[in-house]
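Computed from the coordinates by the stated procedures, all read-outs in this text should not be read as laboratory data. All of these numbers come straight from a predicted model, not from anything done at the bench. Cβ atoms are built from the backbone, for glycine too; each structure is taken alone.
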Structure P
Amino acid sequence: MTAGQTVRWLLVREAKIDPRYRQRFEELGAEIVRAYFTEPIGTIVWTDDQGVTTLREAHEPMQLWLREQFDRAERKETWLLTMEVAITIFVAAELVMSILDFYCRSSK
């Protein structure tokens, strides 16, 4: 984690986008949406019963949805790191108590 990044335990910036976009993006997945995001602006992203959706129309919702996905991944990573630190502290505390118990019993 660099100096400019913040630790996210709870906050996820939820994308305020049309449910149709959200459903389509979740079907495609973050990697495919990210790949579409870098395509030329006139590219057709998908065709459905509501017509053709081009990258120009979907660009802003893609950006917002990808930010949300990044926040979710960052929150997950933060919680995993927090749990690893907590487990390490508990194991170290148990080790110290075991060593102290051993010395107390052996000194009698």
Structure Q
Amino acid sequence: MSWRQLLSVVAILSAIGEVISAFFIEVPLAAIVVAALFLAGWLWLRRGATLGPVILLGLLCLVELSFFPTYEREDADDWILQIAFLILGAAGVLAAAALLWRHFRRSASA
């Protein structure tokens, strides 16, 4: 699987996760907006753009990672789900960083 494919999968799974979480959080509109941003980034990535969607999705994943310590965890299900999305966010940041690294390395050698 390429870095681009990994970022694409992360974007879709994150969008789905945000929509699902909208049913369980105090501010469901925030989750819907973030889901829409993940979906927009995914669509933009699928259209073949290079930098824009990679930066957008990488930043969204970074935001997800930064909020992890603030979430309340009431039971084992919360821990499992939140750790799964922590790993998903980390994979998104890693994929975005790898794609940006490759892009700028190619630009520098040209």
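Couple of notes before you dig in:
- Answer label among P, Q for the case where semi-axes √(5λ) of the Cα gyration tensor in Å, calculated from the coordinates, equals 27, 15, 11: Q
- For -28000 (helix-only ellipticity at 222 nm (-39500 (n - 2.57) for each DSSP H run of 4 or more, over all residues; to 500), calculated) the corresponding structure among P, Q: Q
- The maximum of FRET efficiency 1/(1 + (r/R0)^6) of positions 22 and 94 (r between Cβ atoms, R0 = 35 Å, to 0.05) over structures P, Q, that is, the highest value, falls on Q.
- Distance in nm of label points 7 Å out along Cα→Cβ at positions 62 and 86 from the coordinates reads 2.0; which among P, Q: Q
- Value 5, 21, 27, 21, 13, 7, 5, 1, calculated as P(r) over Cα pairs in 5 Å bins from 0, in percent, for residues 30-77 alone, assigned to which of P, Q: P
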